[in-house]
Structure I
Amino acid sequence: MTYLRVGTKGLRVISHLLVGLLLPILVIINGRGRWSRENLATWWHRVLLRILDVKLIVRGTPLAGTKVMVCNHISWLDIPVVAACEATRFVSKAEVGEWPVIGWLADACGTFYLRRGSGGTKQLIEAIDQHLGRDSIVFFPEGTTTDGSIVLKFQPRLFATAIETKRPVQPIALRFSRAADGTATAPYIGDDVLLDNIIRLLKHGAITAEIIYCAAIDPEGHDRASLAHAAHTAICSAIAPDSIRTLIAREARDSIAA
């Protein structure tokens, strides 16, 4: 029965991926502005979550208007979960744009790519600043994924976009339940392979994704580091308070060492 479920749902995932590959074409032929790139992406991600049996629970209040959203990072699933709730664009590492299929989908959704080196960061911030005049963005300031039990220190550089454009920052805390048999299927960490992770999701059955909107932070009076720290504290308070104590202890050790 498990193999039948995996096979059936696997075919549905493949079919939906093929539909996703058509999104750039829909954007191009959308002469009357009937569908925005972001709204098409929201629809596509909602359907993907249904196929994968990921139930979405939303807590807190999303801030209206243009904003900078930051999230803790657990899995590739973070993107469909947030995109199912927000018509927005994401910031991703440049390597994602080179992945087969996934890179095409990321391009279709209007993803901004963070390239290595200070020059790449400057160009990215300029592009995001222009976009924030119209719409919101999301990025994952940990820079890598975890199993969700902790939240790593936030890298401050992209918080400059909120300060320069005077857009509020809304921290978003994400967490995933285990499958019914106790397996942690959502985390995408270490040497995990995307195909293996998807098969694991299909094999072990339904899970719940919880998205928690924390109170928005006004960037006025903040520099990049303090804004990153405030966002980190908000997310940790919602799902991983131990991470706050770990960060404080690490900063104390660094201060003594200096």
Structure II
Amino acid sequence: MKSYLAAAIQMTSVPDLKKNLAQAEELIDLAVRRGAELIGLPENFSFLGDEAAKIDQAEAIATESEKFLKIMAQRYQVTILGGGYPVSAGDGKVYNTALLVDIDGQEAARYEKAHLFDVNVPDGNTYLESATVVPGTKLPAIYPSKDFGNLGLSICYDVRFPELFRHLSQKGADVIFVPAAFTAYTGKDHWQVLLQARAIENTCYIIAPAQTGWHNSIRQSHGHALIIDPWGTVLSDAGTEPGFAIAEINPTRIQQVRRQMPSLQHRVFV
């Protein structure tokens, strides 16, 4: 593992596949120009809108999303995460799928979101992800990258379930992606503190791409794509406009924090 720059992209995705991919490509290009070698796109990067429309277009969204990720990885010679897009599960439902693609355009890791967001948010909005999404049943695997360290995947609501992150740390995770479309209401209180907790308790970097702003008349995302170091320090915050957070991922910092706070060695209940 070497020291390198990583970018967590922040988007305002809409119910228009072509517009979203064009926005994503522009932000990837800007991040690469800043030196990013590892790039994460948020949950729902290629489509965010009406659930019925998502299901109707799921096959096209999946095909174009995967094609896009592979082209971007090869064109820019970066490793890139597509943080969540629908892949058909049959019977009119989909898996919320994250895909990591290496610089050769090859699939490096795939994860189907396990924890679905079925919540009555106090702002009056109700989210029922399980109405259209089938939960994944497999714990995410680690992708061991020679250059970027051991990379772990999660998606959005997973961040509230520390056992998934402890699984990844037990597998040796150095960096964990948390791509999200966190609601504005919950995000203001919980987004950063949850990400910092996952970084601190697992002494790893967190790269959290995010959705931001209004996607339609009722759905608003929190923004604040973040990169957090193993001590819990926020290294970069994208704010509330489309753009990206960018910061150095340094293996020496991981080693330093794990010496200073060797909590992973002190686990009693494994």
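Given a computed value of 2.7 for distance in nm of label points 7 Å out along Cα→Cβ at positions 85 and 165, which structure among I, II does it belong to?
The value was obtained from structure II.
Among the shown structures I, II, from which was the value -14500 of helix-only ellipticity at 222 nm (-39500 (n - 2.57) for each DSSP H run of 4 or more, over all residues; to 500) calculated?
This value belongs to structure I.
Assuming 27.6 is mean count of other Cβ atoms within 10 Å over residues 173-180 as calculated from a single structure, say which of I, II it is.
II
Can you tell which of I, II yields 20.2 when mean count of other Cβ atoms within 10 Å over residues 45-52 is derived from it?
II
Assign the value -0.32, -0.51, -0.86, -1.00, calculated as log10 I(q)/I(0) by the Debye sum over Cα atoms at q = 0.08, 0.10, 0.13, 0.14 Å⁻¹, to the correct structure from I, II.
Computing log10 I(q)/I(0) by the Debye sum over Cα atoms at q = 0.08, 0.10, 0.13, 0.14 Å⁻¹ on every structure in I, II gives -0.32, -0.51, -0.86, -1.00 only for I.
Work out the source of 21 here, i.e. which of I, II gives that when relative contact order in percent (Cα under 8 Å, 6 or more apart) is computed.
II
Matching task: 0.60 is the computed value of FRET efficiency 1/(1 + (r/R0)^6) of positions 5 and 213 (r between Cβ atoms, R0 = 35 Å, to 0.05). Pick the structure from I, II.
Details: I: 0.60; II: 0.90.
The value was obtained from structure I.
I have 2.2 for distance in nm of label points 7 Å out along Cα→Cβ at positions 189 and 221, calculated from one of the structures I, II. Which structure is it?
Clearly, the read-out refers to II.
No value in this document is a laboratory result; all are computed from the given coordinates. The shown structure was predicted, so the numbers you read here are calculated from the model rather than taken from an experiment. Cβ atoms are built from the backbone, for glycine too; each structure is taken alone.
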